[in-house]
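J.: Some structures are shown below for you to check.
We did not get these values from a lab; they are worked out from the coordinates using the rules stated. Keep in mind that what you see is a predicted model, and the values were worked out from it rather than measured. Cβ atoms are built from the backbone, for glycine too; each structure is taken alone.
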Structure I
């Protein structure tokens, strides 16, 4: 029973930490607003995960992703042969599994979905969804139009593309609003990355696509709550409306396409850049982890085993994972994944999660960990987000850089809070 409701303790502790890190503790949001933001997270978690009709609606995305995956395999098979998923030109040994080459069978999904997203943006479908979600955020949490628009965009666009939607307002937003935009980007994952991660976890987490979608939705109010507590602004700040809430995203020149073909071509090129970036990052991260483990192996054994980066992360982050509802017996493994996500890369953490023995986590702990990892708040993303904002609005570069590490902390706390809420509404071991 204590495991079930320990997430309340974790949420309270995280809010206390956020308040302690606040730039202006006296200017925190009102208690009513804080309670409302927490209630919204709880209601979203209950509705999405526990109401069968809503969950069935969300998980319809699994069928769409399966269709995109099948279509992508047609293209990757043609280009890469059996490495890309085509029929094997040889017989496997008895009991052997067909080779799964991530770079040729899973990562091409990023390219295909990027092209589809650009096409849907050009047709107005994604713009309608972004503006709709922006409207809901503004009405439920009272955020400014620019912040609402950014929150809506982050559900569908990446950490580089989403700032383009509000590029025209970066010079006008207050420091508090700028921080909210940054934390929203850190606390969610975009559509292309969502499909990539869900495909990686399909054998580990049932209905992974639905869980990824619900994780980003629940993290939106968490991100805004934490951002407003850490950088609450001053009495002189004025919320930036300037028509951003009702702006047609097509007016943003950086996300305008001349035709459907132009959208497909540009979307494909953007997806290709992301495809190569993911390959490069994963290669470098695994190499750096290996080098670190080799150095740690030179130190004295701890518990008759050599030190590894994953063990160190497990010790550091185990208390956090325990506080959000993971049993202590599983907390070190969960902490290792959370540390990998926060410091290195969330995709590496999901790859490690998919490779763990099936009995590492119970069903409830598995969901808590899956949700807690669902965000791009890692050190590389800090540099990427700051450089993107600095490029789009050079006069805010220094301010964005000063808020970079704060947004990293806030983003990780937001996703951990989402994991805690999932633990509270999911029953069982």
Structure II
């Protein structure tokens, strides 16, 4: 069946409108960047502020991928717990990765303030919510490990969670005051405008069709032209294709669906997420939600691992929202859309430099608003330093494909079916 047309709320609410022309003809740059999402835009902004000339080519409109479709959560930290990060990468790099990731919301909200980005920012915290005993253990570990490192993360018991969320479903939670939420497409457009003002050049509707060596540099070809530069950045994340051989085999492009209401009546609005925080569940299906600045509820989570084919592919999100807050029964959900996030096998972002002048940056595992922003800054620092800058992410010199990556969709669908059965047996 063909994909159904999406009704992406952000296309109506994101400010300001932003347009970039398609690439026509041949241009030169200091850095050619493929991908007009957070990674590419942050890289371009930071490079331009350093006095370099970056050129960005984007296949669709700026922010067309998941940078303009995600849940808008600005989450601190990495996918894994702090102790696991240090155990995997060692004390020195592990500590630096934790400082980078837990400090990433500071960078996001700092850029918003510095550049006057109109994206409805709300620094109201992020809650990780537990629905079962495994979840309770996870949030306790998160609180304890963050507290040991001086992080402002607070354990919430069941009563505190009910007060914060308006639902009695949750057994416990961890509230990180560093997090928050925003309009993600508005943020992408704001980064793009800031990058332009700093001297970056952006081309939309200019899909890169090939990348090849050009003397000591690189040439990116599109249908309408080409960009030649000594440095190349590819930041296509969940929409990565065959542009760089083997790159798409390093990630699983996992579909995530979102349904949203129109602004809720004030009496209902007051009873849902009174804390104003963004929330994600410590569960297999990673349900996440928030209220936006006009009182809409945005409810996200895993869906069928393909483009949505109609309202039926979002019904599980509506049903779960009504379970959390029965007062939502009868409320319309006119907004429905989906996007693809990039999941890596080790659940860490991947910065790979396989050849001189090449920087491949992707794999944020559902934490792209904050992590793609700081990763762009890291890529810019490496380029500006000639590759000598010490950065707070591991730099790999070869691609690390996921085993059996070509079968990831089958595995994901099987896992979803199994967990849905368990949820029904548990009465979730």
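J.: For which of I, II does FRET efficiency 1/(1 + (r/R0)^6) of positions 60 and 292 (r between Cβ atoms, R0 = 35 Å, to 0.05), calculated from the coordinates, equal 0.90? Working shown, then result.
T.: Numbers: I: 0.25; II: 0.90.
Value 0.90 for FRET efficiency 1/(1 + (r/R0)^6) of positions 60 and 292 (r between Cβ atoms, R0 = 35 Å, to 0.05) corresponds to II out of I, II.
J.: Which of I, II yields 36, 24, 17 for semi-axes √(5λ) of the Cα gyration tensor in Å, for residues 188-355 alone, as computed?
T.: This value belongs to structure I.
J.: Further, regarding this structure: Tell me which of I, II gives 24.1 when you compute mean count of other Cβ atoms within 10 Å over residues 340-347.
T.: Of the structures listed, the value fits I.
J.: Something else: Can you spot which of I, II the value 1.5 was calculated from, given it is distance in nm of label points 7 Å out along Cα→Cβ at positions 52 and 388?
T.: II
J.: Hey, Cα extents along the principal axes in Å, for residues 68-219 alone derived from one of I, II reads 59, 37, 29; which structure?
T.: Working through the options, I get structure II.
J.: Can you spot which of I, II the value -22500 was calculated from, given it is helix-only ellipticity at 222 nm (-39500 (n - 2.57) for each DSSP H run of 4 or more, over all residues; to 500)?
T.: The read-out was computed on structure I.
J.: Also, I was wondering about something else. Among the shown structures I, II, from which was the value 3.5 of distance in nm of label points 7 Å out along Cα→Cβ at positions 180 and 364 calculated?
T.: The read-out comes from structure I.
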